[in-house]
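Every number in this text was worked out from the coordinates using simple rules, so none of it is lab data. Everything numeric in this text was worked out from a predicted model, so none of it was measured. Cβ atoms are built from the backbone, for glycine too; each structure is taken alone.
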Structure 1
Amino acid sequence: MEGVFPEPLRQAIKALAFLPGLGEKSATRLALYLVRRPERAEELAAALRALSRIKLCRECGNFTEAELCGLCASPDRDRSVICVVEDPAALSAIESAGVFHGRYHVLHGVLSPRDGLGPEELRIPELLERVRKDNVQEVLIGLSPTAAGEATAAYIVELLNDLPVRVTRLACGLALGMEVRYADHLTLKRALLSREVLK
């Protein structure tokens, strides 16, 4: 691509290609769009510069500009319940459902020895400290039912066994609109074990 595009455009393509899920073609397409729309490029540059103000909430580990995120700072949240999530995206998904009114604890990953992620890297010690000092009554495990998510959940449950706290998890099972005959065995097993009472 050298010689085809000027140096600033090549640098933009190279920087965009570092983003997850973007290859050189997608990065080139985005960079060319930004060259044609300089006002959008300025907006993007300002937004990216503002990211340097983001840090982790000292309570839950969510992204924030202040010491506490808006959820932890809210007096309306139930301080006796903590929902453990893998990352801020999972927190956002659960929060958007509009039915959970407790607080969160963001692990920033799941146990993965291959990737060098152990309990200390995942903010598990901070979770145990919060449960001990904040009079937490329930820990809701809100991790994805993947192999790594399940291993992380089992590890957390084991650590919480000695503490006087109720441990729950998100129900797993059939997705709305899914036909039973097409569900895999694990999904059906989860659906049967977490069935709800209708009457």
Structure 2
Amino acid sequence: MAKRAAPEVNAGSMADIAFLLLIFFLVTTTIEVDSGLNRKLPPIEETEPPIIKQKNIFTVLLNGNDDLLVEDETMELKDLRQAAIEFLDNGGDGSCDFCKGKKDPESSDNPGKAIISLKNERETTYKTYIAVQNELVAAYNVLRNNRAQALYGMSFTEMEANANDVNWPGNKTKLKDQIEQIKLDYPQKLSEVQ
């Protein structure tokens, strides 16, 4: 009796199919990008840390119930921005000629020395934490916009947008120098305490 030959499977195209599937999955896969807060860390310095007067620190505390305590007083989130602006723009020592604050000697000396300290507990919700961060950064933006408007006739936000616009017809070097001057006038010193 004759033996029957077993049918063979042509495996020559299997490598092609596997390669096409690999390409398909590489092309169609989406990679999620983590979002976070844009923060620039200060450079590491080997020198002694400067001595900071308590009156130059604006303390913001968030407890586990999302209650806001600013300078040892409860405060609503909607009032935080204005309180931070008043603290930053105080000009208590008279060295700030552009500050429009109350010049209270018990509050911050000038925007260069003023620091906002934010402390939260582990139970604080992320939503409230980000809302407080936004209000504090917005206080800096308001002051920077006002200063840029007074010096250069446009807001700080517009200046930054123009600096990033490739089609902006003006002098970008001069614009970047102006932006740096505004940042020097109102440096963003936001300390997050653990």
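Output the label of whichever structure in 1, 2 has the greatest value of distance in nm of label points 7 Å out along Cα→Cβ at positions 74 and 162.
2
Taking Kirkwood radius over Cα pairs in Å for each of 1, 2, which is largest?
Max of Kirkwood radius over Cα pairs in Å: 2.
With FRET efficiency 1/(1 + (r/R0)^6) of positions 34 and 50 (r between Cβ atoms, R0 = 41 Å, to 0.05) coming out at 1.00, pick the structure among 1, 2 it was computed from.
The correct label is 1.
Work out the source of 1.0 here, i.e. which of 1, 2 gives that when distance in nm of label points 7 Å out along Cα→Cβ at positions 58 and 186 is computed.
Only structure 2 yields this read-out.
Given 19 as the derived value for relative contact order in percent (Cα under 8 Å, 6 or more apart), which of the supplied structures 1, 2 does it correspond to?
The value was obtained from structure 2.
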